[in-house]
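Student: Presented below are the structures under discussion, each in the form of structure tokens.
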Structure I
Amino acid sequence: MQTVLFKMKSLVACLGLTLAVTHAFAEENTYAQHPLVGPFIEEMNAEYGFVSESLQSLFAQAERKQTILDAISRPAERVKLWKEYRPIFITQARVDKGVEFWAKNQEALQRAEQEYGVPAEFIVAIIGVETIYGGNTGSHRVIDALSTLAFDYPPRAPFFRQQLKEYLLLTREEQVNPLSFKGSYAGAMGLPQFMPGSFRAYAVDFDNDGHIDIWQNPSDAVGSVANYFIQHGWQPGQQVVVRADIKSAATADKGLSDSLDPKVTVEQLKGIGWTPRTPVAQDAQVTAFRLDAEQGPEYWIGLANFHAITRYNRSVMYAMAVNELAELLAASRKD
């Protein structure tokens, strides 16, 4: 009998130890006890009236994800050339799916074009490049991604801390559970991959149902992309980029822009041998760049609408991929 009691006590002790270890592990991998969370909660309470106990409960369920830290800390791969980058996004499959998405959402796209002046093909192209028309919107809980990066990624903690604030505000405004939304490892969300700050600034309730849903509602995603573009300087009816011929590569390269912001004029480029293949205003401020294409170097002039696309993603090649996909989508619709 004593042996049995001893064994039972040992089993209970082991079970208690296991539960204690499990609880400690759970707390270690959530944000229940993280030293930076308490001050953050106090700030959200003081500035925005969030109930501290509710946020404490939320962060006790938010998980620290090492995979997210690994992804954002991964050394950048060798910068791809345009001839390597282009095939990733410019495929017949992506064009075909885009035509299908356009057909299914034609009414919303037509209305967005009328109200915002952004051509439907560019709205579709953004969604196509970002998530393959909603096919890949991300598998990380947004609360996990933003908490991990806000509290455990010092290099960009201020940015992600602000995005975490914006996320909590948007989920309160939209009356949804902060644990429910999923997105990229950086917290980008929905069909157009808006960060929370962009969501609150530019996302729109395009179907007027009382909620903004860029995850499951293509109409809201379409209107939100169009609004983002127009708020970032899109010029209705204007060109995006113009191919240029050059007299001498050595001389022409002196005109290449050192940033994405348009700082050089077309007149200045002409002075060093750039000749636009289609007319562009002499005093237009543009971005001048070169692409390493399959057939050799190509010289391009990016106009105001090109700059608007780069505000979505700060990359010349990204903007060129969106532009080319848009052109292919428009051409396919006409066929």
Structure II
Amino acid sequence: MRLGIIGLPGSGKSTIFQAVTRSNKGHRIATVLVPDERVDVLNRLFKPDKTVYARIEYLLPSGTRAYSQDGQSDESFWSEVRPCDALIHVVRNFHQPGGEAPHPRDDFLRLETDMIFADLVVVEKRIDRLDLDKKRGKKVNAEELLMLSACLRMLEAQRPLRDDTELAVAPLLKGYTFLSAKPVLVLFNNNDEDESPPPWEEPPELHNPLVVRGELEMELAGLPPEEAAEFLTAYHIKDSAVERVIRHSCSVLGLIRFFTVANNEVRCWLIPKETTAIDAAEVIHSDMKRGFIRAEMLAYDDLISAGTYQEAKKEGKVRLEGKAYAVQDGDIINFHFNV
């Protein structure tokens, strides 16, 4: 899974990227481990040779402007972001050098409007092409045209496509990689002393916004754990930006985690909610899906309650599930398959 970190110039998106990924300046893509105490517990219980945490990738676009000098959408900027699964929209909530006050709501809407406009351009071009094909007697996908027309109406009304869940995730429209259809995590970038979100009348209906003191967190990310812990306490930071942004990233993407304990390895996997057992098997290897027989399941909490896998089995907590079973967060799964 990849999230793109976007924001207006001066919002501090590069600072946030460095704070979250702990990457050196100049890096544009970074992969981070998803912290999970359950993996640590499983590691102590099973003592595997190898422990593998789930991973999330973050992208910082190389361009600095989402719009060109004439006010038109700059597709060269958005082209890097379009393949991302979700976006982190960094909004400035600190005074700039020289004393310029922040305008979070206006800044958010400015970039949001540009994404809507960029999508509108794509939709209009595609509809024009389909209409031309119809006039030439070519067969067009009527359902696709109908969906694009619905997108056009929303975008012309200045509404992001994510407002319509069915359109946002429609398989037929997936190839368009619409910007305004992507899930968005709004991140308010505050100064060192400010812990509060900005006052905002009529906020957009988005995932719960997150407040991060970017400059402070970037400095803390470069300190040894012991020193960083002291500063976290001093600044009343319960969880670091890394932990909070990763946690919110998984949430905005609608992801859950399951675990495998096999071949002397404990591993955590990320999958969307409601993923079936057979599709979860494919995340590990396509052969597992192709030869799927059944899945041996044990809930993490049941394992902890029993103490050992063997004891959980005696208590009847280990069960067999078929292809259609919806995997739950924390499931420990052993896939049975034959190819």
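Values quoted throughout were computed directly from the atomic coordinates according to the rules given, and no laboratory measurement underlies them. Predicted, not measured: the structure shown is a model, and the values here were computed from it. Cβ atoms are built from the backbone, for glycine too; each structure is taken alone.
Student: Once FRET efficiency 1/(1 + (r/R0)^6) of positions 103 and 127 (r between Cβ atoms, R0 = 30 Å, to 0.05) is calculated for every structure in I, II, which label goes with the largest value?
Tutor: Values: I: 1.00; II: 0.30.
That would be structure I.
Student: Follow-up question, since we're still on this one. If helix-only ellipticity at 222 nm (-39500 (n - 2.57) for each DSSP H run of 4 or more, over all residues; to 500) computes to -11500, which of I, II did it come from?
Tutor: Working: I: -17000; II: -11500.
Label of the source structure: II.
Student: Supply the structure label, taken from I, II, corresponding to distance in nm of label points 7 Å out along Cα→Cβ at positions 143 and 295 with the calculated value 2.6.
Tutor: On the way: I: 5.4; II: 2.6.
For distance in nm of label points 7 Å out along Cα→Cβ at positions 143 and 295, the value 2.6 is produced by structure II.
Student: May I pose another question? Work out which structure the value 48, 23, 20 belongs to, where semi-axes √(5λ) of the Cα gyration tensor in Å was derived from one of I, II.
Tutor: Values: I: 48, 23, 20; II: 38, 31, 15.
Going label by label, the one that fits is I.
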